[in-house]
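Nothing in this text is a laboratory measurement; each read-out follows from the coordinates by a stated rule. Quick caveat, the model's predicted, so the values are computed rather than measured. Cβ atoms are built from the backbone, for glycine too; each structure is taken alone.
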Structure P
């Protein structure tokens, strides 16, 4: 009996001591902000606020940038969907796991770190995930509301050029209303999730699909970009952009990722030969304008918080997209156009219409959202929180590391891009005078020290993975 009384007394004391702890946790949850993470598929810098194309129509994304901070030099860490999204959602670089491509490598290391969505739901947030946030569908996470990608209307029979092995000239003006499109329906789902009242802070992840192929959206969005007014990307005058590029880079420009060529033609060669360049630019710009409108519907709803909490909004893309620059199309390279992305943050304490030109990348999303939520940044997170730059935009940051397969690495600083390929060949561009990356300085001895300095940032412990050279030999050299 005496032991029982002692045990009861100890339990009473323990309960008394835990009351402040539970009260503190409740207090902490009361003060955590809501966080909305928006990721757009295949969106490059052809938005108004980044100035990637003079005819860009993205008023809603631009307005978000005017309300917060635009990171003008933001980049992906891998220029394909699966590695990029796996990396940013789990906080680990692609070169650490071997997750380099959409195509799987048998010896990839299994991702061990929790996704940020899993961590947030396990630590007091109400979490909802809609659309394409993860590649290949959203994994089931206990307690998370999930809406996978919603379908689009079918094109007229015989009018669809889309196919994973086909060139990207799959644009088509659909005779439908926005309300019939998957991205519109996703915006409505996200708004419904946002408007639910709960005692918990909310973490809402929303993945819009356009301008991912097929470039098929309602015809009204095509009408805003008449074919006769289309402007192609700038090209160097009186010289071939490939003249100073190493052979590997030229072969990479001709690749169709890990897929065959088109009867011996690269995407660009096909576009030129079949006069599809302007039409595909039109379809891409129409797709950007369309998705901007759907994003705007959600952003409008986010102006009021039904839970009375502060709100952080983060908008990014998973990687860039080429439309003929360097005679390359789509993704699957580590030049500026393939890696440069929108990266916008609006939230408490962030100055309106502010800009940061320090290099940031998608690996920084994971620790930044932890930081916004008031969580300790986990030791496994490879990135760096952007909170210092939100307070002081000129605070220096480390260079961005982007990978396209084992030993194909780009290092991007505020002024330089240095690329080293798996065969040891190099590219070096000075963005202060060469924003289009037309003048490769890698062979110029005047820049030897610059190359050495930048090369120190290339990871030496890169995970084994598929080699791009194998695709070149399989699909390109045999057809040349």
Structure Q
């Protein structure tokens, strides 16, 4: 009986032994196991948004290993670069962990630095000792290699987390008044290949460019660099008919941060002339929707209002995702303005009804009336909308008063009701800036400077 029990126990113990880990080739993520120094270092690198350098040393090149470990890695220029970018893991080939890692990643000579992303993707290797500046140059080239794309397709490229970390570090340097150091770090971020990947421009470039422009406003070398980058991006997008995502987004966010929307419109027109019939200008038009809308380039935006079902689907999504109603009003009012601008009056009226059914309030009426005024294709229905907003706010909302008066004057030049609304508001509003704005609007209406209402055919409607 004892013998049978022993056999059972031995078999049970054998069945519980884990299967040996399946080996993977270089270029794939390192499996994370307990008691693995590389796994622990990867965990730290991920938390700190760093690269991982695995430095493999050994006895067969003792002098080189010692010099690399004690001098090269401790060089001030290398330490400064590594401080916010690198998590270090040192292995020795005399230990099982060092031997296993060396065999796995083809390390034949020491010292060798294996450069990995925080996700365990091997980006490259550097074999042997080297002067710190040369090592840094080689490593910088390594982290810009094709390997940063990894196996994640259209997802974030390796090193994107490091770029975001360095951007935060540069922001801290800027706050400390260390403008030159901040500028160098921001430049590194903008030059990094992960920044030029498929998703970074969409998800993160706006914030990065905004930070750089904020520095540029107080540090001239940064401003010169920003303008040079924008000029280069414009040249690149004009040279190639196939849109460069990074270049187009850099142009957009750069000129928006510099408060130069006119530059966006100018570049759009240049793209149309340079690449007629290509997708370059339409692709850029999608990015600069608001600037084009502000200058009433409705024909260029008509592609955004082709699907009638989009509004219903958008409203369903807005409810589901709890989108702020102010944002919903702004988006749909832009669509309403475009429909009016291209003469789709019936569709515009249907959209207005949908907006009011979704959120009937003074703010919605104001958005509709404002959009109609900007399009110069307002109707009496829009006057009713702003009049409703005026009554709901008791005539105490400055924007409502201005739109109310301008819509009336757009229908009838020097409209008596418009003048009366403004004069009454001047008496009621107490703030000096508000009174100044109201008096300016009153003078414009009295001088007949309000653009007249246009008919569907595009001709100015005669005054009654």
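Data for the structure
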| quantity | calculated |
| --- | --- |
| Structure from which 1.00 was derived, FRET efficiency 1/(1 + (r/R0)^6) of positions 46 and 286 (r between Cβ atoms, R0 = 30 Å, to 0.05), options P, Q | P |
| Identity of the structure behind 0.20 (criterion: FRET efficiency 1/(1 + (r/R0)^6) of positions 102 and 206 (r between Cβ atoms, R0 = 35 Å, to 0.05), calculated), options P, Q | Q |
| FRET efficiency 1/(1 + (r/R0)^6) of positions 150 and 262 (r between Cβ atoms, R0 = 41 Å, to 0.05) - structure with the largest value, from P, Q | P |
| Origin of the value -0.58, -1.10, where log10 I(q)/I(0) by the Debye sum over Cα atoms at q = 0.07, 0.12 Å⁻¹ was derived from one of P, Q | Q |
| Comparison of P, Q - label where relative contact order in percent (Cα under 8 Å, 6 or more apart) is highest | P |
| Origin of the value -9000, where helix-only ellipticity at 222 nm (-39500 (n - 2.57) for each DSSP H run of 4 or more, over all residues; to 500) was derived from one of P, Q | P |
| Source structure (of P, Q) for distance in nm of label points 7 Å out along Cα→Cβ at positions 254 and 318, computed value 3.5 | Q |
